[in-house]
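*Asks:* So, here's a batch of structures to check.
Just so it is clear, none of the values below were taken in a lab; they were calculated from the coordinates. All values derive from a computational prediction rather than experimental measurement. Cβ atoms are built from the backbone, for glycine too; each structure is taken alone.
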Structure 1
Amino acid sequence: MKFVIAPDKYKGSLTGIEFCNAVEEGIQKVFPKASIVKLPLADGGDGTIDALLYSLKGEKISVTVNNPVFKPVSATYLYVAATQTAIIEMAEASGLKLVKGTDVNCMHSSSKGTGELIMDALKKGAKNIILGIGGSATNDAGIGMATALGYRFLDKNGQELLPIGKNLQFIDKIDATQTSPLLNNINVQVACDVTNPLYGKNGAAFVYAKQKGASSEEIQLLDNGLALFSNILQKHFNIYCQEIPGAGAAGGLGAGAITFLKGELTSGIELIKNITQFDTIIHKADWIVTGEGQLDEQTLSGKTIQGVLTSASRQNIPVAAFCGSVALSISTQEQLGLRYVCSITKGITNLETAMKQSYQNLVFSTYNFCKILKTSA
């Protein structure tokens, strides 16, 4: 039998490759001669670097950059020299996970560190950038990122502005005379699984800024700033970002990637599947085994398991999902097309214990799943 193991991570518990190893162990207890392909996946957010590190055999590069509040932080990206490709997670440099307490306020945070990662990759020779933009702490429409690439944002008096969300409303002109020539002839793909516009009631500020520390009054100011800056972008680049679905992603960095990087917004999991040649690898598989920390209704919205199921259905391959917890109705499972679903948690336990026991619980669950397969074969 051929098994393809293609999970997302269990956040805080198992990496994608650890999941693969546990499932492989369980399978081999029942099918010792099975053909097993391990292919950890991600949806473009946290964990993408680790997933692609296994598949692409790249090199992890660590760089000291500015965190969201301009403090030094060591951030990592993946570089694949053979294809001149860099995989960058915005959260590594500009993520909400990097700020605490009173520093959590997207009025004053910046995506500059993300731009610094991009510049480092370009200097390494990157011609292809894969940019995951989940988990941001910012609402600056990417002006911080752009500043690191050589753009300058000026007020009506010609003074350069600090690239933070609060200052979007004051931008009168974009100065591109000092941008890096390395930006020429690069291909940028942005993993983006939301469709929020740049501003308005469904835009970056109103939907996401509260969780990034902004008050109701500040959210209104940020939204006004995004609307005004949209006009500046249109004047400079002749691109009306408000009409582009996903422009409001990551505090407007979606719009920034489109304009400053000439980037293309695309589904995260579809992008990762293309990079890893997923559809080719699963050909003639008997089963695909996938999983994530929590399986719920959100799985219907651009998550890794949904992407696995889309490919599997085209080749009529059954999919089994092993998850830390499951909150699905039977009708949703049927709608997803999952052949087998299992919560791996054993007994009555707390979250901390369940997470510590994830590896062995996953081996156990896989073993029993394979026993059923062997009996019914």
Structure 2
Amino acid sequence: MNPAHPPHDPSRRRVLGGLGAAGLVGMLPAARAKDRRPLGVALVGLGYYSRDLLAPALQMTKHCRLAGIVTGTPAKAEEWQRRHRIPDRNVYDYAGFDRIADNPDIDVVYIVLPNHLHKPFTLRAAAAGKHVWCEKPMAMDAAEARAMIEACRRHGVQLTIGYRMQHEPNTQAVMALARSHPFGRLQRIRAEAGFRGFDGASGDNWRLDPVRGGGAMYDMGVYALNAARYTTGTEPVAVTATPHVERADIFRGVDESMRFRLEFPDGVVADCATSFGRNINLLHADCADGWYELSPFQAYEGVRGEASDGRRFDAVIGATPAQQARQMDADALAILQRTPPRVPGEEGLRDMVVLDAIFASARTGGARVEIAAA
């Protein structure tokens, strides 16, 4: 049976709903009986990240393949078809996207669109019976994230968020330290992610548009936020945040930079920063009996670091497979093996709950905002 085209069986729907509520969607059967074949992936949005990173990474994967594309630009579609030998039947525009439900070549939809489109296309993909991989940040707010999770549960498909760093080996080593505590009790974290960009910006750039989810906090701040959470292994209970705009002629209605402090249980504090105005890329943890860090901690390759006891997290340059290939293969295996993915929708929701609190604090000039449970 192919759950990409589930039968209209009310009893089956009730079973799916119950499994979703129990967090077992990842254990549902995936793509058809011969489910050891590579999963067909359709990329939705053909910008830089899809063109230069995801498409090449798909060539490195073992468990998935580039099967289709969704774009609003016919010239892009023609170029991708020539380069990747994509047949006409697997090419969609945004208006006709829902016809993907009738395409057995496509098992997974990877949403690589501006933030405000993550929810609508996740809902449409889920309704079409396709598994969903969605780029970060997951949504515009926690309410949207919850709606995305519920839609995927209701339709019996997996929802996975594209946190590529959680598939990177040195990052995974740091995540393991949150469990083993080799340097004693964690005390303080510093997490910073940003780059200098948009000088002389012109044209229609969604990262500068508040309606479409622009601003440094959405785009780069999520790296620092997610890193603070996986370095502690716990959830923050409160936040204070202060936005800053230096180039007001470019950043109108969105944050150019954001500083935020996360308070965790047991007195752990994370001082975080993100920016479109300067290059910052550091994750540092101070503990009772030492420290460790990654610098850079978020990069497409070359993540590296060290610790106070002399251990090193050596960089891997020119890695094969690339981070994105590791991510997509792991997510494909979760579907094929009917197991929960490493980064499910619930992980994205946890960040969105904190993001809501960060923006609430920023709007009040840095007031302390308590964070509700996801």
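*Asks:* For which of the structures 1, 2 does the calculation of FRET efficiency 1/(1 + (r/R0)^6) of positions 150 and 254 (r between Cβ atoms, R0 = 25 Å, to 0.05) return 0.75?
*Replies:* Clearly, the read-out refers to 1.
*Asks:* Work out which structure the value 25.5 belongs to, where mean count of other Cβ atoms within 10 Å over residues 214-221 was derived from one of 1, 2.
*Replies:* Answer for the origin of the read-out: 2.
*Asks:* To continue, here is another question. helix-only ellipticity at 222 nm (-39500 (n - 2.57) for each DSSP H run of 4 or more, over all residues; to 500) computed as -11000: which structure among 1, 2?
*Replies:* 1
*Asks:* Let me ask another. Using Kirkwood radius over Cα pairs in Å, for residues 270-357 alone as the calculated read-out, with 15.9 as its value, let me know the right label among 1, 2.
*Replies:* Answer for the origin of the read-out: 2.
*Asks:* Same structure, new question: Matching task: 55, 47, 41 is the computed value of Cα extents along the principal axes in Å. Pick the structure from 1, 2.
*Replies:* 2
*Asks:* Next up: From 1, 2, which structure was distance in nm of label points 7 Å out along Cα→Cβ at positions 78 and 190 = 5.3 calculated on?
*Replies:* Checking each candidate, the match is 2.
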